[in-house]
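I've put the structures underneath this note.
Coordinate-derived values only; no laboratory data. Not measured: the values here are computed from a predicted model. Cβ atoms are built from the backbone, for glycine too; each structure is taken alone.
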Structure I
Amino acid sequence: MWSSKKEIREYVWNMMLKEKIAAFPLPPHGRIPNFVGAEAASRQIRKLDEYRKAECIFSPPDGVLIPFRRMVLMDGKILAYSTPHMTSFKMMKPGLGTPVRVSIKDLIRSGEPLTSSVDIAVVGSVAVDKKGNRIGKGSGYGDKELAYLKERNPKILSGTLVHSRQVFEDFSHLAQEHDIPVDFVLTEKELIMI
């Protein structure tokens, strides 16, 4: 049994590096890791009826979510996001025929204040279990972003995008009061509903 979130983080970062699952920038330690298969994992959300009906999707500025953010806009949806350290919440409307640029730098200098209601939020994680408990890099921003969005729309559906090797059976004994579980997990192999 895992004794701490830190122990799980170190295990995941080391395992991803050893198994060559982690993608640039390397090493993945201290961050939400980019991984091989992030584009395939992003596409899994298209299996959700709620996604097809959604108008506005939230994704924080983690690098691993670049393919997801690009796909959201290409699917004709409004992309909601927070800038680093939650300095602001913004949105970007889909543009027809224009290149979709969604790196952290693009998000900071683009967009407008968030006025749309967010239907679905997808955040990055270092690890997640099959009960929806997630572990971020340790700064708490993922939980703060989800709390902010749930305050504004209690019916929001939330998920995380990870490699299948970042999915654990159960580490709910490590969950704390401020931790907000997710409703689904997107991996390169499947969509897992909690």
Structure II
Amino acid sequence: MSENYVLRSTLTSPFGRKVRMAIDVLGLSDRVTIIPADTLDETDTLRQQNPLGKLPCLLLADGTVLYDSVVIVEFLQEIAGTDRLLPLRGLERYKALTLTTLADGITDAALLMVYEGRFRDQGMYSERWLKHQRGKIMRALAAFEAAPPDPHKTGIAAIALGCAFGYLDWRKPMEWRGEHPRLVEWLDAFARHEPAYARTRAPAA
């Protein structure tokens, strides 16, 4: 009998979206139940499941908890019995993981920019900190602009990059589309290729 899993996430978490896309693409939707979590709620069991109190995390039937999103996607791919999202071995595997880390870095920096506005009073914003995060995003975007992944192949790096763009478009910590027409075309092509991208979109703000 196939094991079922619980995903602690929200529909607005960009890293949770990565995992939800993987679940969709791998055909595991009937085996994963999503239970929302509130990262700011000290009483939420998320903090016992993941001591960092971060989303997403995956709960296994034997009590094992997996985090973060890359670890969860690798696990889901293994139980699906495929290498569709990430090569199992060799240099191509590590290239894909490196590109995924770069795409995740865009999301991380964007989240920090959003949190600056969410957790500080307006008069206490650090422009130096915001500039530092924008620099990370702009350098990563330049790297992807020069060599974007194949938009017609749903791999872990493409999923991560698509989710990064989705978060930039949704929360709008900075404008990115005007200076990166090739990446705008890439996102449009990837969204047409992979229906899970639309199915996992965050609700309107």
Distance in nm of label points 7 Å out along Cα→Cβ at positions 14 and 166 - structure with the largest value, from I, II: I
Label whose coordinates, when semi-axes √(5λ) of the Cα gyration tensor in Å, for residues 86-125 alone is calculated, return 17, 14, 12 (choices I, II): I
Structures I, II, by distance in nm of label points 7 Å out along Cα→Cβ at positions 22 and 158: label with the highest value: I
Structures I, II, by Kirkwood radius over Cα pairs in Å, for residues 6-101 alone: label with the highest value: I
Origin of the derived value -7500 (helix-only ellipticity at 222 nm (-39500 (n - 2.57) for each DSSP H run of 4 or more, over all residues; to 500); candidates I, II): I
For semi-axes √(5λ) of the Cα gyration tensor in Å computed as 27, 23, 14, the structure of I, II it came from: II
